[in-house]
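So, here's a batch of structures to check.
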Structure P
Amino acid sequence: MNVPVTAPAIVLGIVSLGWIALLARIFFLPGEWNLQWWLNTGPFAVGGVAMLAVLRGWLTPFVAPSTPAGGALAVAAVLLIAAGLLLGGYTLGTHRRRLALWRQRDDAPDHLVEQGPYAWIRHPFYTSYLISLIGCVLAAPHATTAVVLGFVAYRLNDTAAREEARFLASSSCGARYAAYMRRTGRFLPRRPA
């Protein structure tokens, strides 16, 4: 199967999913590999395997890569995946120390980051994951990649809500976080009032 335009988009998508998976190992503090971790991380592996299967011709995408529409999707995919990687890198560079993951016991918030991409959105890592996954769906438009995107969006929204509840309940950050929530959006910048 000859996919000259789509192949680089799919490879970049697989790289982005690998970056997301490695981020937990190279940046965040170690924690438990419990069911919640697997539910949040497993879909990225499934998405990567599905993209590889589309690249190898084992899965047939909804849009043929050799068509003009397939080429346009591939270009859009590269732009989105690159944007997701850039946002993830920018977010990573904003932090002065490694973060605890939501899956850890006794993960009580003790500081609030409000600079860099956090000045506009509360969960820029999650936003970068979603942008990259949208690009992955465009690069390898198949039911599997679309389901992965939907499942990850649901899981990240649920995880973000739980993280925010912990911040609001924190004696050291609660009031400041409530004010921060009023001026920033969860995954997208909040429109000015």
Structure Q
Amino acid sequence: MLAEAALNAVQIPLYQAQRGRSMAQLALCGAARFEHWRHYPAADARDARHGSQFYFHAHEQARGIGEHGHFHLFQRGAQPGTFHHLAALSVDALGRPLRWFTTNAWVTGEQWLAAPALSELLPRYTLVQRGRLAPLARWLQAMVRLHAQDLALLQQQRDAALARAARGRSLEALLQDRRLELLSEREISLARRLQDLTLTH
């Protein structure tokens, strides 16, 4: 599984780059212009069978050095209409991955799930799309599987950040606190991750 993920993480962007497209551009689905805050694709990319979902967007001010935009990744919840935010992946203007980060619940409107339960979703995260979004979906799925351990740690750090900010407040109050937005982040190097994978196998 990891070998396939590693292959997709490398080959899919390379194939798209040879055709003059980045992973971020694939998400635009041919849109004539790129607008801040708008979701790409417009109604999000949804995999009804596996309950997974993603979209790409950007803010007026980048979340970190070199960021062009980021992908938000979700898993649908057990209750109709609910979803859990796994993490977001920042990319540069060429679509190269820069960092993973997590956000507070109010940012995405998610149904909160504690880190231990959320991390159980990572190894089996499956994202299937058709048409021009298909390679992007395979790439995002590969990135999640390659970084599953890092993402689990990031989710733990997310919960720890909320715990430090609690000061006697309820979880519900913390999740809606607009002063708490970015809760944890981790820079990544795909080349280094692949090297580590090679050394351990």
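Bear in mind these aren't lab numbers, they're just calculated from the coordinates by the rules spelled out. Keep in mind that what you see is a predicted model, and the values were worked out from it rather than measured. Cβ atoms are built from the backbone, for glycine too; each structure is taken alone.
Tabulated data for the structure shown
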read-out: Structure from which 54, 45, 36 was derived, Cα extents along the principal axes in Å, options P, Q; value: Q
read-out: With distance in nm of label points 7 Å out along Cα→Cβ at positions 118 and 142 derived as 2.6, matching label from P, Q; value: Q
read-out: Which entry (P, Q) yields the derived value 2.7 for distance in nm of label points 7 Å out along Cα→Cβ at positions 54 and 78; value: Q
read-out: Among P, Q, structure where helix-only ellipticity at 222 nm (-39500 (n - 2.57) for each DSSP H run of 4 or more, over all residues; to 500) as derived comes to -22000; value: P
read-out: Structure with the greatest value (metric Cα Rg over 2.2 N^0.38 Å, for residues 6-69 alone, set P, Q); value: P
read-out: Structure with the greatest value (metric FRET efficiency 1/(1 + (r/R0)^6) of positions 46 and 174 (r between Cβ atoms, R0 = 25 Å, to 0.05), set P, Q); value: Q
read-out: Answer label among P, Q for the case where FRET efficiency 1/(1 + (r/R0)^6) of positions 22 and 166 (r between Cβ atoms, R0 = 35 Å, to 0.05), calculated from the coordinates, equals 0.90; value: P
read-out: Label whose coordinates, when relative contact order in percent (Cα under 8 Å, 6 or more apart) is calculated, return 30 (choices P, Q); value: P
